[in-house]
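Participant: Please go over the structures that come below.
Throughout, read-outs are computed from the coordinates displayed, never taken from laboratory work. Predicted model, so just to flag it, every value in this text is computed and none were measured. Cβ atoms are built from the backbone, for glycine too; each structure is taken alone.
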Structure 1
Amino acid sequence: MNYRQFLLLPRLKIHNANAMSSPYTIGFPAMTAWLGAVHALQRHLRQHGLSEVELTGTAVSCHQFDVQTYQGPGDFVHSIISTANPLDKDGSRPAFIEEARCHLEVSLLIEIQGLDSDDDQRFIEQVNQQVQRMKFAGGDVLSAKPVEFLSVDEDDDMSMKKALHKLMLGYVLIERRALLEDSMRQESKDALDALLDYLTIQHRATQDGETVTWESKRKTTGWLVPVAVGFQGISELGTAKNQRDPDTPHRFAESVVTLGEFVMPYRINNLNDMLWQYRVDLQRNLYLCQTLSNA
């Protein structure tokens, strides 16, 4: 038997999460945001005596998603519904940077390692308390159900199905960067062109006499989306004026965006396909989030 221990954070209702997942994509929050929240949770647990606990992988299942945009009658594009800052002394609005926001409901399935069975109750109590006051993707937690322990035997199909059933009804985000790599290698395209190829919807009309039939399709099937998965360093390690942590080397970086796909949990055959973790590639200055199956 191959047992793995998981922590389930079910049905987190999050208000005003950051929908600006990268400098040029708006939508579901970046994977860096979700792994950042899990990392913050692990640090909190260690500060309260659970120093051996490691949260090593995270799956995100989205049950409901409402991006705060508006499209008026006759508009071609959507506009961001932004918050308003207080008025200036002269009654005008101060300048501010618009930020895309979303309200959503998600469940997080987090793999646990290093937890002593004697600490189970204390662990659950600490997580339940901390989740209520945490930020997830910059959003506030409106409500959260009690967390659950799950023990999954990967060799038992029923055990797998019971765990995946906890993530229904929802869509789990998996990584599909292999599609980009194949397209770049086989069609000699750069990364951006390959990404747009899979996101573009092509419309084609065929005429049979006086009947015109329209067909809309993408390059391949599946609910493919751009997803921000980390950063690439574009400067050498060093120090910068007024950096937040004076003891940690600083470098400028740019976002890394790849392809992801939302799938129903019952289509998952291997838990590693949906569990994300950090991966650092210092040779190429990459700081990434990747699924365990692609690490």
Structure 2
Amino acid sequence: MMMLSFLNDLFQQDFMLRALFAGMILGAMAPIIGSFVTVRRLSFIADTLGHFSLVGISVSLYISTLGISIFFEKPLYLGILFSVVGGLLIELFRRSYKNYKEISMVIVISLGAALSAIFFSLAKKTGSLYNYLFGSILTITNYYLIIILVTAILVSILFIFFGKQISAVSFDEANAKFLGVNVSLFQILFMVVLSVVVSVLLESAGVLLISSMMIIPVAAAMRIGWSFKSTLIISVVFSELSVFFGLWMAYSLTIPSGAAIVSANIIILLIIAIAKRIRTNKQIAKLDKLQQ
């Protein structure tokens, strides 16, 4: 009954329909980018960029207290700008600490968390911090939906024209350089794209859940995928399922939509892991019988 009620409201309530469209677009875009992030061993980077995007939002809220309303009305723009700056800082520190590249993310996330706390405090808008930490896809506007759609189109165009180069750099930088790919250029290009996607995800998923939407579907798909392409496709399918069932959980249980979507992702991961374990145990038992 709850599912029927959910489906009925889904196509009758404008905010529910917006949430579904936005979720489906983000549900495809997040694991695609997340697949390349995982290959590059940068699973923690989405959280890092999310925190630095939060700096831009907190700065925009502070600026609004000075009587400049344009930044307050569209804090996403400064969020994107600061996220890109954070991405470039990560790339800079990664090159400085070649043997300890993970240090770069710790430095940037620490700086982002500190600056966010300072500017949220100065803006006296700490009450709005909850929304940015956990997000709410059910409250997005038509304007934000357009931003998501435009971002998805730009990312798609980028991968159509430069997908091979980005893949080459992600899998093997030395081989990509040998093939004549400008490694530094495409590293920076990928970092900028990742920063923009993270900022766009921020309002719907929240800074604490962004990484989950990008990485968990990929982690589940890796358990059953037989190639990078198959893993990417399966991760998108899992992500879309988590969006649908996450919205249903949020509707039925009256819980935050971002947390519900991530919870659905976790449930799918656990189901896949358990099913994989059961299948492996059956195969082992079958082999043991044959050997006897």
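Participant: Quick one: mean count of other Cβ atoms within 10 Å over residues 24-31 came out at 23.6 when computed from one of 1, 2, so which one is it?
Facilitator: It was calculated from structure 2.
Participant: To which of 1, 2 does the computed value -6000 (helix-only ellipticity at 222 nm (-39500 (n - 2.57) for each DSSP H run of 4 or more, over all residues; to 500)) belong?
Facilitator: Matching structure: 1.
Participant: Next question, about the same structure. Work out which structure the value 4.3 belongs to, where distance in nm of label points 7 Å out along Cα→Cβ at positions 64 and 224 was derived from one of 1, 2.
Facilitator: Answer for the origin of the read-out: 2.
Participant: So if we calculate distance in nm of label points 7 Å out along Cα→Cβ at positions 120 and 184 for every structure here (1, 2), which label has the highest result?
Facilitator: When distance in nm of label points 7 Å out along Cα→Cβ at positions 120 and 184 is calculated for 1, 2, structure 1 comes out on top.
Participant: Work out the source of 1.6 here, i.e. which of 1, 2 gives that when distance in nm of label points 7 Å out along Cα→Cβ at positions 48 and 176 is computed.
Facilitator: It must be structure 2, since only it matches.
Participant: Here volume of the Cα convex hull per residue in Å³ has been calculated and equals 216, so which of 1, 2 was it run on?
Facilitator: 1
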